[in-house]
1. Just checking, which of 1, 2 has the largest value of distance in nm of label points 7 Å out along Cα→Cβ at positions 31 and 55?
2. For mean count of other Cβ atoms within 10 Å over residues 47-54, which structure out of 1, 2 has the highest calculated value?
3. Taking 2.0 as the value of distance in nm of label points 7 Å out along Cα→Cβ at positions 7 and 79 derived from one of the structures shown (1, 2), identify that structure.
4. Can you spot which of 1, 2 the value 0.95 was calculated from, given it is FRET efficiency 1/(1 + (r/R0)^6) of positions 39 and 95 (r between Cβ atoms, R0 = 25 Å, to 0.05)?
5. State the single structure among 1, 2 that was used to calculate helix-only ellipticity at 222 nm (-39500 (n - 2.57) for each DSSP H run of 4 or more, over all residues; to 500), giving -26000.
6. Match the computed value 24 of relative contact order in percent (Cα under 8 Å, 6 or more apart) to one of the structures 1, 2, and report its label.
7. Going by percent of Cα pairs over 26 Å apart, which of structures 1, 2 comes out largest?
Structure 1
Amino acid sequence: MLQKKVKEVLAGTLPLEEMSDAEMTEDMTDTITALITNPAGFVGKYLDHIWDIDGVDVTFHGKVVRLKYTKANGQAFQVTYWRDDESEIYGEDAIVLLVEFVLDIIFRDLWLLF
């Protein structure tokens, strides 16, 4: 249900404030608004992202490498991820849909380090 609402916000058919019942901070709202209006502005930004690995929450550091557009899924980011004990140069690339970025901000699993 929330993913559908996020897609509606990204399409401009639903106001951001009607998207989620979750309590969002002003920083979260500002970040989501910026993602919607200018996703290319996040290229080069660093982030921390929590991933569930075998039932354990693991925090990865990341850097947004580029913005992509896929016909099937819309806008997505190529992100290089690495763990605490690794260096950025040994990071692995992943494709993260813009919708997933927004959802993970709402769920407090992703935060951008401006």
Structure 2
Amino acid sequence: MRATIGHTRHKRKKKYLDAARGFWGRRSKCYKRVRETLFRAWRFAYYHRRLRKRDFRRLWIERISAGARELGLTYSTFIYALRRAQIEVNRKMLADLAVRDPAGFKAIVEQARAKLQAS
């Protein structure tokens, strides 16, 4: 007896149609439109996952810069001073400190400034 592809094809199509739930009109019902829409959506998702990393890094730098300026240092001088003082705290943590724990951030800035003035 000849095997047909019906069951396999139905499962494959259903996978795409289920992924397109919530799309508008034929974009959620017509298999060809569903695939086009999903491929486009996945392309945008891939691109924006990378964009989100850039956006967050930019946000962290802005927050660190604002915190450092309040304490009399520019961002670039502060980062240079951190390197000289061998303080290895990433930008995400520094930004979090600047926002949530200004006293802790100030302590780090003072350590970095002391090392900068010593050299």
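FYI, it's all coordinate maths here, none of it is from the lab. Owing to the predicted nature of the structure, the values given are computational and were not obtained by experimental measurement. Cβ atoms are built from the backbone, for glycine too; each structure is taken alone.
1. 2
2. Once mean count of other Cβ atoms within 10 Å over residues 47-54 is tallied for 1, 2, the winner is 1.
3. Derived from 1, not from the others.
4. Corresponding structure: 1.
5. 2
6. Source structure: 1.
7. 2
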